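Bear in mind that the values in this text are calculations on the coordinates, not laboratory data. In this text the structure is predicted, and so the values were computed from the model without any measurement. Cβ atoms are built from the backbone, for glycine too; each structure is taken alone.
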Structure I
Amino acid sequence: MPRLPSNFEAMADPEDLIAREMVRLTCLTLMSNLKEHFAFPPSEQVSLHARLAEFVSHNVKTLGKKYFELKIWALVTIALLLYRDGGELYIQEMKREMTAMDKPAPYELTEIARDIVWIDILMSPFSEDLAADMTLDVGLQRTS
């Protein structure tokens, strides 16, 4: 999958490119975590996590309904893979999506991710914790 062109923001409709780059970075993160899990040296993890965080924080809101499921898959996947080490940004984005799309149940978002690509050994250990984190905060936002 090719990298994102440096001038993508100037293009007429960058949404397709943003979706592709989000998938590419998410897949690289999955591969890096698999390598780590099976004792291969994941030397690129720190820089990859930094690139992913920067990309998501600047571009995820650009993705509309056309890429809703793909965006949720990427956010859930990344949040689970980085649950103990920097998943807050992705959890916040999922909460924003839940509020915007009126999807109150975090389990619905997890199911979207499970239906696309789910690697049980990496993602299941924190899926209940992630759902609880989203439920607590979304519930508080709705009552405020």
Structure II
Amino acid sequence: MGERAAGPHAELPVRAVRARLGPLVQRVAQGEGPIGITSDGAPDGALVSEQQAEAAGLVPVASWGAREARDQWADVRRLAAQTGPQLITHREGGRAVLVDAAGAAAAAGGVPLLPFDVLETGPGGRVMADGRPVPPGTYVVPGGGRLVVNAEEEEG
């Protein structure tokens, strides 16, 4: 697939990102990101700034040098999808965070990601994620959808 690299929201195929990982980390670190990553034309993740990741509640769980990440690109992408965001650093000081597709949606919208295995309505209509109450707010959920949890209405 081709690339759409005009403007601050470039989209590049997986192989193109791997081939130019160091310079792309620098671009994101300098505010020229995020860089969307596609696989067979479908969204697969993104390189986002540390600020975007933080605003979406995405905390890197591992750190890689750009060269190491490029050499182990398939593993780094798999880990981003399975265990969480991966911080990638460039030798010239730039830093970017590799996130999966849901993390990319969260970072793009500036809203937190709500990971869960089971989402249900608990006592009193309260939204529960894996048995924990979800505070009112807007969230990105796995798969990239949005969930809006409204405040409970007081009875009176």
Structure III
Amino acid sequence: MNRLTFECVSGLVVLAASVAGLVESLSFNKQSAILPVAVTALACALSTIWLVTSAVAFLRGSGERIELDTREIMKLIMILLTALAYVYLMVLIGFFTTTLIVVPALAFMAGYRNAKVLTAATVGFVVILYGVFRGLLSVPLPDDILFSLIGG
């Protein structure tokens, strides 16, 4: 497969997802929409640049042939499915509990194997997020199975 064909298809998929995110974020109330609209608009702009650049190079006939490794494709599919599961589980069991499960799973899929560092980093990340939202910002947190078990 030509690398630029792959990049054009990938750029188109990312652009479609970015536009969908932008449309969704435009439905948020004015104050809540600022950051999501900015991020998704930037993602739309960058993916458009990526798509146009790849398409122009493709039309000029450049781009080397690449071989897609089945194992790497399966790894990518697993990571994407895990990201979807993250969003789904967040609704069911809460952000913090889901993060404690999914972050190590993603790191493991990416090839990281140091269990001590991975555990410390994941727990530290969740503790910092909890401290920022609960302590600094005084934002009420949604229900979370982990916090209901420990009385939080």
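Structural remarks
- When distance in nm of label points 7 Å out along Cα→Cβ at positions 78 and 126 is computed for each of I, II, III, the largest belongs to: II
- Comparison of I, II, III by percent of Cα pairs over 23 Å apart - largest value held by: III
- Each of I, II, III could give helix-only ellipticity at 222 nm (-39500 (n - 2.57) for each DSSP H run of 4 or more, over all residues; to 500), but the derived value -25500 comes from III.
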